[in-house]
Structure I
Amino acid sequence: MAEKEKLMPARHQRIIELVSKSGFASIDEMARTFDVTPQTIRRDINRLSEQGKLKRFHGGAGLSSSVRNINYQARKSLYSEEKAVIAEFVVDRIPDHASLFINIGTTTEEVARALSRKRKGVRVITNNLNVASILGVNEDFEVIIAGGMVRSKDFGITGEATVEFISQFKVDFGIIGVSGIDADGSLLDFDYHEVKVAKTIIANSRQTYLITDSSKFGRNAMVRLGTLSDINAIFTDCPPPKKFRHAINEAGIRLHVARKT
């Protein structure tokens, strides 16, 4: 059983590649290709569907939507342990009394929780009301909220006012999340307005750290935020597939893999 679980991420990647070539693959076809039972393939499809990498259809799986993200509550529960481990790992590399941007995302909210526990005298500018709520109770912190339009679905703040506000600052670290990373090194997201804010954060940070759980490698999203070469380091929970490691090396950025303890 342990050996089968170990092989599962590799099979998931091959399933994604198979579906990407034709746009759809049947359960029977995948079971024959990977020499596993149809029940195993159904479980794989369910997991990949939860991650937003594939879409379940009757009898098989197709490409997931590049237009609409998974809802906020579902995203919070996905890879929650991994996100917490990544957050702890990142915060261990941020000194006390640092200044930061923190953008929208469930992983960045975990960074806020780790910051509140482990750092002193931090100043944070954020367009994420959840982050502001987590950090705002710490009397030793200074938290500045960007103005703009509040999204009811996740309490993120976006818009031209947000971009203009963030442009006024230059900080030590920009902590950003994305919805997907393409094999060519493109950083992807679903919301054009959110992307404009993230680009501004990158432009006004001395160091930009991309934090992402491993499900984001190969995930589709419609809006291009930038490329891996726009950031300084990427933090994730396990080594990415080979083609993504190649893109990271080509971009000349640091890869940090957080390990569970």
Structure II
Amino acid sequence: MSITLKERLEKAASLVGFDSFDHTASAMIPRRCGKRIYVSDVGCDHAYLSLSLVLSGVADGAIASDVREGPLEAAKANICRYGCEGKIDTLLTDGLVGVEGYDPTDIVICGMGGETIMTILNEAPFVKTLGRRVILQPMTGVAELAIYLQMNGFRVYAERYALDDKKPYRIFGAVYDGISRDVSLTDALIGHPTFDEDLEAYLAFGRKTAAGIAKKANGIRASGKDASELDALYEDILKRISDTESNRK
């Protein structure tokens, strides 16, 4: 039995269990190598992500949590339906409260705003354990989340981009190593695709971001203020998009 996920969730799931990427070989370092992989699926909804990871053998088990009773009941029903009662637990909780006892190797948070994701991570100190992975797919506040990760000791080992219903999304895979890093504004805004197969989604994400910057700059100019910094940022983003397209040809 298998679960079909939306593209953004499928690509988030693809980052579970990894903590490095071999750019010379253009492939992920094998993830399991006998190690336990246990997933915390925060805001699990119907637990499809947890089920997909467990049924495919990627994860040994999962804790599917949600702050709402309705989705959690649906999750429980699906877990029983697919015969995963012994491998996937459920928890009614806010964020990561109570999840520490399960000692997850991978924490997956998808479909929430970047600010909410940052709050969840900040309120769970156990997340900052060496080697702990977080896989995040924010709906808003993407650049702010990118900066947060780099400044708070998370090394971003992979970035994926997805198109769902023609809307572009960015997914972060990061592992905690305690080293604070700087990140340029362009990197924070649009990043770099780790996989060539994500280029179309990446370009769509970059163009959408550039359009937002241009709109904001036009609004500032209309109010009689200087928008030169935003104009320079817009040009930098367009250049990265153009360079990416040229390298693909």
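What follows draws every value from the coordinates through simple rules; no lab data is involved. Keep in mind the model is a prediction, meaning the values are calculated, not measured. Cβ atoms are built from the backbone, for glycine too; each structure is taken alone.
Numbers at a glance
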{"quantity": "Winner on distance in nm of label points 7 Å out along Cα→Cβ at positions 103 and 135 once structures I, II are ranked, highest first", "calculated": "II"}
{"quantity": "With distance in nm of label points 7 Å out along Cα→Cβ at positions 95 and 183 derived as 1.9, matching label from I, II", "calculated": "II"}
{"quantity": "Entry that produces 58, 38, 35 once Cα extents along the principal axes in Å is calculated, selected from I, II", "calculated": "I"}
{"quantity": "Read-out FRET efficiency 1/(1 + (r/R0)^6) of positions 63 and 143 (r between Cβ atoms, R0 = 41 Å, to 0.05), computed value 0.55, structure in I, II", "calculated": "I"}
{"quantity": "With FRET efficiency 1/(1 + (r/R0)^6) of positions 55 and 239 (r between Cβ atoms, R0 = 41 Å, to 0.05) derived as 0.40, matching label from I, II", "calculated": "II"}
